[in-house]
Structure P
Amino acid sequence: MQMNSSFDQRVERMEGACWLKDVFTPDETRAAGLLSYAGAEFEFPTCPALRRGIAEAAAHGSFGYMLPRGKYLERVQWWMKHVRGYEIDPEWVVATHGTIFALATAIRLLSVPGDSIIILTPGYNRYEQAATRLGRGTVHVPLTEMNGCYQMDWTALEQAMSAPENRLLVLCNPNNPTGHIYRREELERIAGLSQKYGTAVFSDEIFAEIVFDGGQVTPYAAVAGKAALAITCTSLGKAFSLTGVNHANVIIENDALRERYVTQRNADHYGSIDPMHCAALTAAYTPEGKAWLDELCAYVWENYRILAGFIKKCLPEAVVTEPEGTYVVWIDYGRTGMSGEELQRRLIREGCFAGDAGDEYYGRDTCMRYSLAVPRQELLRSLAYLEAVLDRAALE
């Protein structure tokens, strides 16, 4: 495969703007001229087709109100069929102002203050943040772990879903941060529990296009069926790194649920879609966008192999969870003997190898999450710097 050379280009963020990534980059990392691996967004340019689409829309000069109709829905339908293996009716697609906005709408619709949502941990912390802001609780169902492999605790999940006050299960597939892809049989079992107890399922699948080894993420909605209380969320945010553009599409087969969801979405001050998002989606959800995405997955996988090889060589006691999808990797350094505090000092402040702290994702404080959507030479520079720090420490 001819690899797109743009993956090797580090994007310098535009001056004069306050970038979230810069705010959370440690001073030591910045001073060393190295990347931070926190935050799940690209450090190289996104898809050329998408960039052209936005540039053409900007050159057109019209930025009025837009509705998700026509070409927009045709491209979503094409993408779900050819990339996700899921035949959808365009009427099932509901545009929203973002993944967490979409989840918040589901929480408002399906619960009342004092009810709770269920999340699987380790997992993304903004689900709970949304619930808390809406006066709902959060029930954690920890995944079982053995040597870096995370699996569902079915007894704990059923216990949580059987409680009438737990109105909504939030599923992240692939799981963020472990990269685990839930198998069809797992999704069928979840759908069975949803039907048994009347617990709705919000499936966050915004990482679902980033898969390795020929894998595919089965859409939860495709398994649950038309009668299910199922809301599936898709987005350009992770696959094409449009995290700064607030958008998402949810797919709801159940006609009654979809009608109620649209009413709640509109009550939550939903407006028209962003013209730049429309241009980005219709340009990205194409054969060219799919071909570029295949190259991205291959590039990220090689970055993972490099990082995993480094850990095996320099910190062999650390447990690396091999991702099946996403472009993040989850590492537990607990067996190295380092405490969470020592980890922060040795790896981040001294080694300048910064990632997201494990406890932010309800993991142990000896865990870290790293984004690998980075130019390879930058990763190699970071690992060389860290190796030199570890070698010096070994001689002390």
Structure Q
Amino acid sequence: MFIHWGPVSIVGTEIGWSRGAERRGRQGVGEVPVEVYDNLYRMFKPVKFRPEEWVELARDAGMKYLVFTTKHHDGFCNFDSKLTDYKITSERSPYKKDIVRMLSDACHSGGIDWGVYYSQPDWHHDDYRNGSRHARYIEYLHGQVRELLTGYGKTAMWFFDGLGGKAADWDSPRLLRMMRQMQPELIINNRAGLPADNDTPEQRIGMFQNHRAWETCATVGRQWSYKPDDTLRPIEECLRGLVCCAIGDGNFLFNIGPRPDGTMEPSHAARLREMGAFLRRYGESIYGTRGGPFVAPDENKRPVKAQGFALAEGNWWGGSTNKGNTIYLHLLRWPSDEIVLPAIPRKVVRHSVLTGGDAVLRQTVQGITMSVARERRHAVDTIVKLELDGSARTLDAIRPA
């Protein structure tokens, strides 16, 4: 679960980007006048915010970790930073409670791994990209990262958002050394000018990649933060995003933007729970798996300018996940009634269709052919389980010739 939230939810525009002031290093200004945007926190009082309910929603959705916007590009801090007064605990704030403290505590007690989103760009801070004063801003940034890693318990992952900045812009080598010394098991993304631990495709499904960890971040609606009339992705599209990340050997970080009172938009929360219902039935083919070994042909043939998580075309049928001695075929489309798979150095000793019905499967030295009757194909993802006479995890990825 990804959550973008802050005072901007009062006006329902995009977080950070709708601020009507110079962005220093980025072109354009937002639609909300700066004197309005920068004072929204004086009206922000989310009296219905119940962090345990957010954690419960994450669990209901089948999510295992939560990443929260501690500070976005607008510079506002959802935590009790000692380095600024532009924060939720300011004397000028009517709420005065440390949201990050409340939510991180709820995650730790609720069995959900806690993760931090932190923007290095800060369009509110006077020193940010302001000539020689930027060196002073770097120390501010490092200080806030230190605060977040020392005051809020174990942090599982860290999502930087540097908008393409270079490592020198944040003194990232020193910054990441400090972070790893403080929390050695921390997973850090690639948005601080260094590769770090994982790649971060945004609002698109990543391609198959098993040599380096990756995680797609995307929105359940069309805007990262709360938008009253936002368009919700259909459940089929949401599930396609989830499954395509798994077969590509990646993770899925799915965003929801809470309302200004601290509650979730009911239709958005319901969509996440629909995904959780799918995972309760078929989660064995997602959780704890790796992508592969079968990589479908024509993975790159995705429609140009397609909206949403568009599936590839041509002979692409989906992909596979694996764990232990099992391969799960995820059939997201049927370019023909019979799917032909390359040969593997394992014998299929048993097969079944998790989503219902039966599969006809033949294995020879040339390969595997498999079909499922049209009336028994799942509307989104027909999942065929192949149990092998040996490890599936040790098989190399098999790409079509």
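Read the figures in this text as sums done on the coordinates, not as results from a lab. What you see is a predicted model, and the numbers here were worked out from it, not measured in a lab. Cβ atoms are built from the backbone, for glycine too; each structure is taken alone.
Could you tell me which structure in P, Q was used to calculate distance in nm of label points 7 Å out along Cα→Cβ at positions 295 and 335 as 1.5?
Value 1.5 for distance in nm of label points 7 Å out along Cα→Cβ at positions 295 and 335 corresponds to Q out of P, Q.
Looking at structures P, Q, which one was P(r) over Cα pairs in 10 Å bins from 0, in percent calculated from, given that it came out as 5, 22, 29, 23, 14, 7, 2, 0?
On the way: P: 5, 23, 32, 26, 12, 2, 0; Q: 5, 22, 29, 23, 14, 7, 2, 0.
Of the structures listed, the value fits Q.
To test your reading of the models, identify which of P, Q gives 0.25 for FRET efficiency 1/(1 + (r/R0)^6) of positions 111 and 367 (r between Cβ atoms, R0 = 35 Å, to 0.05) when calculated.
This figure was derived from Q.
As an exercise: mean count of other Cβ atoms within 10 Å over residues 95-102, calculated from one structure in P, Q, equals 22.9. Which structure is it? Could the numbers behind the result be given before it?
On the way: P: 22.9; Q: 19.0.
Corresponding structure: P.
Compute distance in nm of label points 7 Å out along Cα→Cβ at positions 39 and 103 for each of P, Q and report the one that scores greatest.
Evaluating distance in nm of label points 7 Å out along Cα→Cβ at positions 39 and 103 on every structure, the highest lands on Q.
Work out the source of 17.4 here, i.e. which of P, Q gives that when mean count of other Cβ atoms within 10 Å over residues 199-206 is computed.
Q
Who wins on distance in nm of label points 7 Å out along Cα→Cβ at positions 151 and 287 among P, Q, i.e. which is largest?
When distance in nm of label points 7 Å out along Cα→Cβ at positions 151 and 287 is computed for each of P, Q, structure P gives the biggest number.
Of the structures labelled P, Q, one was used to calculate mean count of other Cβ atoms within 10 Å over residues 71-78, giving 17.2. Name it.
Answer by label: P.
Have a look at P, Q and say which one yields 4.0 for distance in nm of label points 7 Å out along Cα→Cβ at positions 167 and 279, as calculated.
The correct label is P.
One of P, Q was used to calculate helix-only ellipticity at 222 nm (-39500 (n - 2.57) for each DSSP H run of 4 or more, over all residues; to 500), giving -12000; which? Don't skip to the end; give the middle numbers.
Working: P: -12000; Q: -6500.
Label of the originating structure: P.
Which of P, Q yields 14 for relative contact order in percent (Cα under 8 Å, 6 or more apart), as computed?
Value 14 for relative contact order in percent (Cα under 8 Å, 6 or more apart) corresponds to Q out of P, Q.
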